[in-house]
Structure P
Amino acid sequence: MVSLDDAVIARLDAHGHTFEVLVDPDKAQSVRDDPKSKKIEAGDLAADQIFKDANKGDKMGDEALKEAFNTTNAATIAHRIVTEGDIQLTTEQRREMREKKRKAIVHYLARHSLNPQDGNPHPPQRIENAMEDVRFHADPFRSTEEQAKELLDKLRPIIPIKIEQVKVHVRIPPEQAGAAYGVVKSTGNLVRDEWQSDGSWEGTVTIPAGMQTEFYDKLNERTKGNVETRLERE
């Protein structure tokens, strides 16, 4: 379980009651980012309890829990509280989590966007500088992707930028095909996937525009440079 010193209070008002849990702030942020695939678990809580007032240690009765959530399972209820309620952070916790979110937004745009004038990805520092110019403040509990797209609209007047996917044709010779195929498959979405009779592999993958350099570097490392790639234009 998360320690009591590190936990924060998540609070939800429902059915005439205030429900509180003590939860790991990093996990709470992660769940708020992606509530469908990430869940609050028992180990993310400082206490396996739902409270009326966490600071006083007043526990909520089972009857009220069943009425509001149809369960008394603390982790299940905590997930609802975290995703639908408010997170109570100290000033320092909020500052740290806002900084983490800011970096995540910059990283997202650096990987998924490009400069439409030359087709190259924007360096993270350029995005970060432009982010400061438009005075964009990250919200630690809103989705990274949602905020990145919101920031994109603010950046367009000052730098040429757009989110784009690119198609890359790849041919890997037989000697490296087995080792390098996993790099291609794990990086993007395969739209063409063909093993040739000589054991080589040839196909087309769609990747975020900003990942091109990283993708080529991984392929070259895995194949010792013995790979053919080219951008496929629409």
Structure Q
Amino acid sequence: MERILLVEDNEAIVLGLKYLLAQEGFETRVAVTVREAKEALREKEGFDLALLDVMLPDGDGFELCKYMRERFDIPVIFLTAREEESDVVRGFDLGAVDYVMKPFRNRELISRIRNGLRRKDGQGAEDGKALKCGELILNPESGKVFAGGKEVVLTKLEFRILSAMMTHPNKVFGREEILASVWDLYGNYVNDNTLSVTMKRIREKIGDSDGKLIKTVRGMGYRLEKNE
């Protein structure tokens, strides 16, 4: 049975999560403070994944994450109400595999936990690295996108296009390249205008309606501009 360390001081959330995780076959160890979490981490059984709140009675979940990453090989998922873009960036920079906002949906959280556990087993380790471009953050493994600290919901196709562009910033993606390599995976023929509409939709969702981030290169295609 996989063990999860839940570091959370809200009693209602703890009770709900313990029940949910038990229903999914997980064993849960609860810590309500940083001190209790560190004590739990010394248990010989160990943990397969940790769910961390950021605001704790005796400390900071970010510092606890740093402590854990320096000493243990445990995937960390932040579970917090703090949605500022700087907090999301900091969480990923500290090595967290995911950042989930409260309130959360139960089935989605379980899916993200299982993704985190696959990371621990060595599956898709490279894909778990968050891609960043200014205030835009994309996590290839979890499928989450944040723009300006707010989560953005993309379709599978929109996510794939944006992921390709963020993986290769400043590269010009020809319209034919996108249509042939990305769109072809869905087995549907599309025309050039459909691609233009899709790119417009992506820009609107990530707050780039003016095209300052995703540039249109006249006569060629599109480029995601990343200034180091």
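Say we calculate FRET efficiency 1/(1 + (r/R0)^6) of positions 21 and 109 (r between Cβ atoms, R0 = 30 Å, to 0.05) for every structure; which of P, Q gives the highest result?
Numbers: P: 0.35; Q: 1.00.
Going through P, Q one by one, FRET efficiency 1/(1 + (r/R0)^6) of positions 21 and 109 (r between Cβ atoms, R0 = 30 Å, to 0.05) peaks for structure Q.
Identify the structure, out of P, Q, from whose coordinates distance in nm of label points 7 Å out along Cα→Cβ at positions 93 and 213 was calculated to give 1.8. Among P, Q, the structure yielding 1.8 for distance in nm of label points 7 Å out along Cα→Cβ at positions 93 and 213 is Q.
Comparing P, Q, where is FRET efficiency 1/(1 + (r/R0)^6) of positions 69 and 133 (r between Cβ atoms, R0 = 30 Å, to 0.05) highest? If you can, show how the numbers build up before the last one.
On the way: P: 0.10; Q: 0.80.
Comparing P, Q, the top value of FRET efficiency 1/(1 + (r/R0)^6) of positions 69 and 133 (r between Cβ atoms, R0 = 30 Å, to 0.05) belongs to Q.
Among the shown structures P, Q, from which was the value 16 of relative contact order in percent (Cα under 8 Å, 6 or more apart) calculated? Mind dumping the intermediate values first?
Numbers: P: 16; Q: 13.
Going through each structure in turn, the value belongs to P.
A value of -11000 was computed for helix-only ellipticity at 222 nm (-39500 (n - 2.57) for each DSSP H run of 4 or more, over all residues; to 500); which of P, Q is the source structure? Write out the running numbers ahead of the final one.
Working: P: -13000; Q: -11000.
Structure of origin is Q.
Out of P, Q, which structure matches 1.03 when Rg/Rh (Cα atoms, Kirkwood Rh) is calculated?
Values: P: 1.12; Q: 1.03.
Structure of origin is Q.
Read-outs: derived from the displayed coordinates by stated rules, not from any lab. Just so we're clear, the structure is a prediction, and the values are computed from it rather than from any experiment. Cβ atoms are built from the backbone, for glycine too; each structure is taken alone.
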